[in-house]
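Undergrad: In the part that follows, the structures are each spelled out as structure tokens.
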Structure I
Amino acid sequence: MYRVWNFVTEYSVLLILGALLALVWANIDPHSYHAFVEYPLVDHAWIGHLHVDAEGHGHRTLTLHYLINDVLMALFFAMAGKEVWEAVALKSGSLRGKKAMTPLIATVGGMLGPISVYLGIAMVMGSTTFDAVSNGWAIPTATDIAFSYLVGRLVFGSGHPAVRFLLLLAIADDAAGLVILAIFYPSAEIQLSWLGLSIAAAVAVWFFANRLPRAMDGQDPKKPVSTMVREKFGFWPYLVAGCASWYGFQESGIHPALGLLPIVATIPHADINFGFFSEAETHMHDLLNDIEHALKRPVEVILFFFGLANAGVEFNSMGDATWLVLAGLLVGKPVGILLMGWIAAVPMRLGLPEGMKISDLFVLGCVAAIGFTVSLFVASVAFDPGPVQDAAKMGALFSFGAAGLSFIAGILCRVEKKEV
């Protein structure tokens, strides 16, 4: 396992500071907090929230909240998408081959378990409650990679195979979460024709800035054309294509925070993948990794503002959605991961990494129950602003309680810590 502690710590601290500031501000002066978050930056803009009048005429308003959640968070999801892409596409990718099967199957349990618990309890609570909260079923499926990794290191030790298992599971969880956001949580009425712009942008930049230069190089090991294109144009073709793709997503109705994902797969990359947040990747200088290195600090700042813009809920906003999100995460995650991980390891005979026990799966499931970042994001798109959204966000914030549950589970399951 490569050292990732410094990166994840920096990532986490700014996000936590933003969330804490939002909580304090929203509970001291909620009016000024919401006025700040929803402050209109530009009216009648090309991008922003769509407003349609009674006659069917629409215009967009760019608010601070839209700028953070829909525009800037696209960079965060692009970085997450980069890790998923490398894990799947590269020959050395961590989600390829038999070694990834048990984590992948456990990930299915880590999503089906929370959904079943969330919707099952909501049905028991009655049709009124079910109708009000059912659209939030995906909120407890999320796993916050950074925070889960921090807790996983403390519970298992940096050298335990469960830590790598956790990272594989979290990356797969991210991939599934991106698909869920795209399909089940559109930002407006779906207009698939606009996706043609995103597809065209991705194909064009891949062909003219990637495939064509490599074809012109032929067998020349110096790759003069590819080198010239990179030195002369750098990341600019991909930035232009990214803007076009993002706009296509906005107009299509698919959440625009996912708008850069089609471009990520077109950027030239190395043939080796060291894993999420790996320090070793700082020494790699293919264009994809260079872009990620350049985005690292800006994304940390963006996550501060994401916490500030989304975690500002009043403590009296707790409601049914709070407890449903918590139950899905704290009960559904560990049970789902344990059950499906066991099925993969024992009946399917796929096994576990050497040094892992079946009981470690339950502890790992408790660690993965920290939803925070992505759970907050899904809550913000699953519900309209109001009491239900605030209650769901409170559940996402309270999922930090999974950290304490993880330590208790580690003691009860007699986890053998392993350091490197």
Structure II
Amino acid sequence: MTGPGAGAGPEVAVTGIGLVTPGGTGREATWSRVVEGRPTAARDPELAGLRVDFACRVGDYDPGRAVPGGRPWQYDRHCQFALTAAGEAVADAGLDPDGWDGERVAVVVGTAFGGTTTQLAQHRTYLERGSALVSPLLVPMFLPNMAAGQVAIRLKARGPVLSTSTACASGATALGVAWDLVRSGACDIAVAGAADAAVHPLWVSGFDRMGALSRRTGEPGAASRPFDAGRDGFVMGEGAGVLVLERADRARARGRPGYALIAGYGASADAHHAVAPDPSGRGIELATRRALAAAGATPAEVAHINAHGTSTPLNDAAEAALITGRFPHRPSVTSAKGVLGHLLGAAGAVEAALTVLSLARETVPPVANLDSPGPGIDLDTVTKAARTQRILLALSNSFGFGGHNAVLAFRSAV
């Protein structure tokens, strides 16, 4: 539920966080890099010769070490990320899949692209070497539901297992769906998030041809610059974010109050254009209003917003206008995309995790590369260095092609 009155139901706590991002493998590595405000974009050998030849990759990732259970070769890269992040999140929550009631555990993992890089590689094998050499694992490696399915298999979760695909809002949508599942009583625990690993010459070319990517090839590290006057597009990235959501009363009973509470979720559609946001911001405003209504909160209570902040001219302008109009008291605003790039379907889950950590650690990371706000952008953006801030209520915004809008509201757990 995402409308007025949707706040009924038990409180839901975030008790575990797992991250795999260009900032590092693991929650603490990513958090440290984002708080430092040091960009990860760099030239990518796989993109050599393209007009846009840089991206934000997950570096120093060893699937043999990072994927639980071994045999990482049977999974597409995005699924490897999801399994790694889910394993970290469950361990962080202090839960043991060997000891829980799997029938009361749900899994919701979103993705925008799924295993398309495996699909492309196997298509090349088919064309060049014939059908007899196509991998028998092709189908389970590229199906978009398989990250959720494989996480459920690994965690022995037998509750609802779902996959969400709302483009770059997929991760936030997954968390919203999982929140509803816990509150409805369909499960006691939900392992939820998203993963994508689609840095590939074909997809980079497609985004570049539509004018969505930054072409600042001379200085990749400065290319992703949310809300800056010099922004010219986003930088593609990859990664995964997984959170453990749990009935708060159960979590407290076992001594785990959690990092924060998910207080509300709102979803809407722009119904405007396939890839351009509605400049009026009506869809964003509706999702925001629904998230606040579900949380039983007013706009004035919002102290911090983790913006979608893609570094594209149209998105940043529309989002900034919404924030300025809806929140005149000027809550602090940040965006991790200056550091991590745009993690596509995983972005919403990773940014929700960072929002939760901001509440728990009373720290707001800076927006990297924001030197001079663009015309008409008047926000209290955190820049140059992290800001210490006590936050009681925060929002995390995610928007996607197709006009998908998803807003999550988080409250302090203390």
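Undergrad: The value 24 for relative contact order in percent (Cα under 8 Å, 6 or more apart) was derived from one model only; which of I, II is it?
TA: The read-out was computed on structure II.
Undergrad: Sticking with this one: Tell me which of I, II gives 49, 34, 25 when you compute Cα extents along the principal axes in Å, for residues 250-329 alone.
TA: I
Undergrad: Identify the structure, out of I, II, from whose coordinates Cα extents along the principal axes in Å, for residues 58-257 alone was calculated to give 54, 53, 30.
TA: For Cα extents along the principal axes in Å, for residues 58-257 alone, the value 54, 53, 30 is produced by structure II.
Undergrad: If FRET efficiency 1/(1 + (r/R0)^6) of positions 122 and 154 (r between Cβ atoms, R0 = 35 Å, to 0.05) comes out at 0.90 when worked out from the coordinates, which of I, II was used?
TA: Clearly, the read-out refers to II.
Undergrad: If you work out distance in nm of label points 7 Å out along Cα→Cβ at positions 50 and 162 for I, II, which one comes out largest? Could you put the intermediate results ahead of the total?
TA: Numbers: I: 4.7; II: 3.2.
Ranking I, II on distance in nm of label points 7 Å out along Cα→Cβ at positions 50 and 162, first place is I.
Undergrad: Separate question: Out of I, II, choose the structure whose coordinates give helix-only ellipticity at 222 nm (-39500 (n - 2.57) for each DSSP H run of 4 or more, over all residues; to 500) equal to -10000 when calculated.
TA: Working: I: -19500; II: -10000.
For helix-only ellipticity at 222 nm (-39500 (n - 2.57) for each DSSP H run of 4 or more, over all residues; to 500), the value -10000 is produced by structure II.
Undergrad: Rank structures I, II by distance in nm of label points 7 Å out along Cα→Cβ at positions 90 and 298 and report only the one at the top, that is, the highest.
TA: Largest calculated value belongs to II.
Undergrad: Here P(r) over Cα pairs in 20 Å bins from 0, in percent has been calculated and equals 26, 57, 17, 0, so which of I, II was it run on?
TA: On the way: I: 26, 57, 17, 0; II: 30, 60, 10, 0.
Among I, II, the structure yielding 26, 57, 17, 0 for P(r) over Cα pairs in 20 Å bins from 0, in percent is I.
Undergrad: Could you figure out which one of I, II the value 7.8 for mean projected area of the Cα convex hull in nm², for residues 202-305 alone was computed from?
TA: Traced to structure I.
Computed from the coordinates by the stated procedures, all read-outs in this text should not be read as laboratory data. If you're wondering where the values come from, they're calculated on a predicted model, not measured in any experiment. Cβ atoms are built from the backbone, for glycine too; each structure is taken alone.
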